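Listed after this line are the structures, all set down as structure tokens.
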Structure I
């Protein structure tokens, strides 16, 4: 999940859902897209199905989802 919409490619704003955090807060995801990251060696990887959650101040990456 990220709050940075500009990081997302192939953005689909029809993918809306609610996210419940461990502290019981609920935020709304306003879409989903892909994030491309580049390593120090120049290789690129794409993380697919990243939720866009406006107002998030940090990014959340689930290792379980990546596997």
Structure II
């Protein structure tokens, strides 16, 4: 599942909700997906010199 999909599901059903066929809460599933995303970013930076560095100004603007 992608970050966007689980984010929407979590927003709708809450962090502690669990699907009957899933062993993890929405919060745990979100953590797993974020770890996958971070791994992909690290691989891009390490293998392809992607040069991604979080931009604090854009992050703070998004939070507002």
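What follows draws every value from the coordinates through simple rules; no lab data is involved. Note that the structure is predicted; figures quoted are calculated from it, not measured. Cβ atoms are built from the backbone, for glycine too; each structure is taken alone.
For which of I, II does relative contact order in percent (Cα under 8 Å, 6 or more apart), calculated from the coordinates, equal 23?
II
Consider the structures I, II: one of them gives -1000 for helix-only ellipticity at 222 nm (-39500 (n - 2.57) for each DSSP H run of 4 or more, over all residues; to 500) as calculated from the coordinates. Say which.
Checking each candidate, the match is I.
If log10 I(q)/I(0) by the Debye sum over Cα atoms at q = 0.14, 0.21, 0.22 Å⁻¹ is calculated from each of I, II, which structure is the one that comes out at -0.55, -0.92, -0.95?
It was calculated from structure II.
Comparing mean count of other Cβ atoms within 10 Å over residues 21-28 across I, II, which is largest?
Sorting by mean count of other Cβ atoms within 10 Å over residues 21-28 in descending order puts II first.
A value of 64 was computed for percent of Cα pairs over 13 Å apart, for residues 5-44 alone; which of I, II is the source structure?
Among I, II, the structure yielding 64 for percent of Cα pairs over 13 Å apart, for residues 5-44 alone is I.
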